[in-house]
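Student: For reference, the structures are reproduced in the following blocks.
Where a number appears in this text, it was derived from the coordinates with a stated rule and is not lab data. The structure presented is a predicted model; accordingly, all values stated were derived computationally and were not measured.
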Structure 1
Amino acid sequence: MRWFLLVLLLLPWVADASGGDTVIVDRIVAVVGTTPIAVSQVKLEEEIGQRIVGDDCEQSFGRLLCDEREPLERLIFREILRQGGVAKGVSVSLGVVDEAERAWVGTFRTRTGSTDFLRRWGLDVVAFRETLLDVARLDQAIDVAVGRLVRDVSEEEERRYHTENIDTIFGGRPYEEVATMVSRQFYAFKFERTYGSWSSELRAAGRVRYVGR
């Protein structure tokens, strides 16, 4: 379930112009297609990002939650992926969600920290797990889509990569000694480079309108 359907609390408080009771308001900052993104979503995304930052972030929470872009841009890209249907037919193990949830709970110092955080945002554990599942499916969809683009890696490419990085990555060892490592490292390198181009094209093609910029 998407954040903007869940976030009901911590919105800016504004006094009624007539002097009556204070009411809760929110402000739209961007629209992707016909889907609005509100200030409250961006603030929640920011707070989540601040909690999960670290060297193990991507391993625990996936690429999309750990992206270094601004919170608004992360939300926009995930919505572009959803609207593009890249995750259609993609499924992930609930174990992935379990691991992410355990890592999330581990970012708090107290046993009730996670529950208190979610309650403050008007969320519950079930809703939060649905969001983790949604993001995990999008992450898996990226692996599948980009993986198809880098599937055919030639030995010639790997040897060239080895030559260019023989001292910095492979400790001066000849290709034959580190062929498996070269293959793994080069695939990761080519995947990230391809992902950069692929994601840039998707962002450029997305129907995004910023509000108030």
Structure 2
Amino acid sequence: MLAACMLLLAALAQPYPEYTVAPDGSRIDLPGGTSLQVISDDTTVSGENVRLTYHVEGLLLEAADFSDTLLWLAPRPRSAISSAISTGRRRLYESRSLRLINLSGSHIGGEITVRSGRSLESASLFTAYRTWLMDGTPLELESVVQMDSRFASVIARLADLPGGSLDQGLISIGHWLDPQSFLIVRGEQGPLLRLGLPSWDEEGSMLVLDIPFDSLNTASGAMLD
């Protein structure tokens, strides 16, 4: 994991190709007839006083002579439904969806949407970003930048937070820091860290901040300490 993150950080300093994403975020076509595709699996179990619906999406790498499922956003339906039944759940609606945003160099970026509750009508909504290495390994913020005082001060300035700790400031405006909710995107002057700060409310909207990497301390320094 350390070696892969170091390669990612090195790639950030170099020009890297970007690939076109389908308008609905369901597919990225690569050279040689290879593609990344969003796939899904879902199950509904219903009976007397029981209604359990579960939907989850993942990412498939496919070519003419092979295919490989890189990741699922959560356990597959059989496991999730069995777990719900074993805990006595009789009403459940859960959906975890993926929208691809970019594929650049060694990393894949996307947006996840989670709806969860007793039914579709009562389900709460959660939206966040996610970034994975090409083998499907999810990345944490601390794998890319140092989450130090400089990091906190940049976020506080961009989000116009009141004084105090970063966590308290974000809570005061209805958001929080998810350590996996970020993308790495191309900016006019170089790569940007795009933070998606999830909301505490039921609308699921994010506060999005674009931060140039040169305004932060990258994780490479911490890794080499």
Structure 3
Amino acid sequence: MSEEIDVLIERKESELLPFRSHMEELRVEFIKETIRFSAEWYKKTAQAYITKYPEIILSKSEGKIAEMKAKVNDLVRDTERIVKNDLDDPALWWHQKPHLHDPIDQYKQVADRYPETLDRAIRYALGRLGIILEEFGFPVNASAKIGSYQEFWFDQPIGRGQPTPCYPHLLKWTKEMEDSIKEYDAQYTQAIALYNEIQKLKEEKRRQQALSRWDSA
């Protein structure tokens, strides 16, 4: 009987492999598109704050304006490293760290409401712009300093210790980002069902092994 279970486990694990492989491809596609999206977002959002608060820029010297612009440009050039730092975490991607009891809807999108863990990671990446805006006098608080601010660009999640810069406003992903995660969700739904079957088979094998040792003692 144990040998039959081994065959079933091997068969199910073989069925699971293509799902995990495709999910990895989708992860890579999503991160690549998020890098492109974020680089454009940094530039557009910096310009949006300049036009929203023109008095702040107009009150600065040419040197200060050039310094801020240089920091925004440095941020744009560093987009790939920033996004990968926040989105390469294996804990965000089920196929990299499969769990038995993960929520079935954890990658589900409903309109513009995105999967929480991925949405938060992207907002952390985008929150780096808030540090620059705060430094140059815009009404943004990305460093969690005590004071009176109009916008709070930080989050203090459990386990991170220090507050983390985080973009707090409405955010719309690109269609490519949405499509990648919709497909990832479809793959995940099937993969986790297979994974659960494998775990049940392994548990049954352990029960049989325990009973066999008991009977032979």
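Student: Where does the value -5500 come from, among 1, 2, 3, when helix-only ellipticity at 222 nm (-39500 (n - 2.57) for each DSSP H run of 4 or more, over all residues; to 500) is the thing being computed?
Tutor: 2
Student: I would also like to ask the following. If semi-axes √(5λ) of the Cα gyration tensor in Å is computed to be 40, 20, 15, which of 1, 2, 3 is the source?
Tutor: 1
Student: Computing relative contact order in percent (Cα under 8 Å, 6 or more apart) gives 15 for which of 1, 2, 3?
Tutor: Among 1, 2, 3, the structure yielding 15 for relative contact order in percent (Cα under 8 Å, 6 or more apart) is 2.
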